[in-house]
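Every number here is computed from the coordinates shown, using simple stated rules; none is lab data. Since we're looking at a predicted model, the values are computed, not measured. Cβ atoms are built from the backbone, for glycine too; each structure is taken alone.
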Structure 1
Amino acid sequence: MRIKKHFLIYSLLAVTAFSLMSCASSEGGGDRTQMCRLRFENADKEFKAGNYGRVKEPLEEILNICIGTGYMEQAQFLLAESYFNLEEWLEARGEYGSFINNFPSSPFIETAEFRKAVSAFNIEYDIDRDETNTTLAMRDFEKFQSNYPESALNDSVNHYLNLLIERRAERDFRVARLYHKLGHPQSTVIYMKEFLDLYPRSKRRPEALNLLVESYAELDQFESARFYLENYRLTVPDSIQKRIESVENQEKYIAKLEKKFQQRIEKEQKQKLIAKQEAKEEAEAQPDDERIEEDED
């Protein structure tokens, strides 16, 4: 009886141990991996069908419950791609950033870094306010160039960088133009000269030259005004000159202000001569004794 009793106990223990091993295998291995594989395949199928919005939640679930199954890398990249295709740029940049941090050896890493930068470029921004997003995108593209100097994508990167530089140029140009509108030609000159140094190929260059001509003329610095007008004449295409301001009109504007300047100088000189003459006549009109007292003093 004791032998049978011990045998039954050992049998129960063996069955329990086998059950626990089966559960552990089910939770950490085969069944869970199979479940994750099916979920990913379904999400991938929806993605390929263009149903990007429908795959976000399933992919996020995979990232939460499928750690260690081999589907994390693919799910993370596909989630970033879904946001990218939905043009949800802020979220896309965040997901690409997570992918880059978590899977630096992935074969998709170059694509992820490029699209992270493109996402930053497309995030909404206000050119008259904060340029944080522009700075963020420039940093992402410059990092890509540093990490992948031989990449075939670098032509596209240069294209985006030029657009970002033009964004900054536009912002600086608007600041300088505002000073001109407010009637501050000296500040306009300072900002416009700096603008031309920083952005020599900007599409706003013709307008910057035009404003420099006007501002120098308004400061009565006609030699500088004519210098920039000659630069304008030689470097700006005729079609653009007609749209912004013709050289002939600018020459007339300079001549008009120069004439006013000369008239003002002549008027001031006449006023000085009159004041001097009046002072002389007043001195001569004084009695002799007053003049003697003044001399004695």
Structure 2
Amino acid sequence: MHDLEHYLSIQNELGETPIWVQEEKLLYWVDIGSHTIFRIDPKTNKYDSFKPDMPIRGLCRRSPGGWLVVTDAGLAFWDPSSNLCEFIVDPYADQQNLQFNDGAIDRQGRLVVGSYNSDQLDAPDGSLYRLDTDRSLHKLDQNLVLSNGIALSPDGKTVYVSEMFANKITAYDYNIESGTASSRRVFVAIPEDAGKPDGLTVDSQGFVWAAHWGGWRVTRYDPAGKLEREIRIPTENVTCIGFGGEDLNELFITTAWYDLSDQQRTDQPLAGDLFRIQTDITGMVEPVFDG
């Protein structure tokens, strides 16, 4: 494991979902605070930004090209060339306090996405859904306490979900044929002094990586839930992680200055910036939505 690199001064209010596009050799991520999507070329360190016409929270790739995006107003497709979004579905159209938060594509090309109560973050009002390639939406489970980062094991048979305000990462058995989730259990209980679990990713060895909001760290857990390593980050609110680089051995880390006081922002001048670390482990190319 190499030293942590302060990769890009970008000052995102709420950086999220770094995702590597292998064909383009580019990294994309989101600033939820400004509803902006960023894209950087690690060879030149030049970056672009996009302002879609819907409030973006998360990014997933789409097989025909373009993106499937999680927004404050439901799920949509986003076309980078026009910056326009095509609305798909919002089960919470008449419940303004409930909305989608984060998602991941399963190994069969479907979206697994979670929700939360934006007015009461510790309420068990979150649910887990599956969006099929025909754009039909199916509820998999409910009573989640702010469903956040979502990731799947390499074989696609386990789904991991951060229940952020319950301070735990929850695991499910995932039926890859039917796309149903069962055997809900605690994968990792996060100690209070380690912050709250936020974004997740899984590496090629099946270990789970977690970003810790309010925890100043990124952690890696073995498939049994045992802490294997910890990387300290010089900002309090660590939001998400994603593997990238041509060999998929670079871990990109997003952070946030959201919720920090003026004094905390002074004390944490790198809050909201993008970090990178070379690892001795490789990630996996993120699957694409097949609809």
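Computing relative contact order in percent (Cα under 8 Å, 6 or more apart) gives 19 for which of 1, 2?
The read-out was computed on structure 2.
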Which of 1, 2 yields 39, 24, 19 [Cα extents along the principal axes in Å, for residues 84-155 alone, calculated]:
1
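Going by mean projected area of the Cα convex hull in nm², which of structures 1, 2 comes out largest?
Once mean projected area of the Cα convex hull in nm² is worked out for each structure, 1 has the highest.
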Distance in nm of label points 7 Å out along Cα→Cβ at positions 68 and 276 was computed and gave 2.8; which structure, 1, 2, did it come from?
2
For which of 1, 2 does helix-only ellipticity at 222 nm (-39500 (n - 2.57) for each DSSP H run of 4 or more, over all residues; to 500), calculated from the coordinates, equal -27500?
1
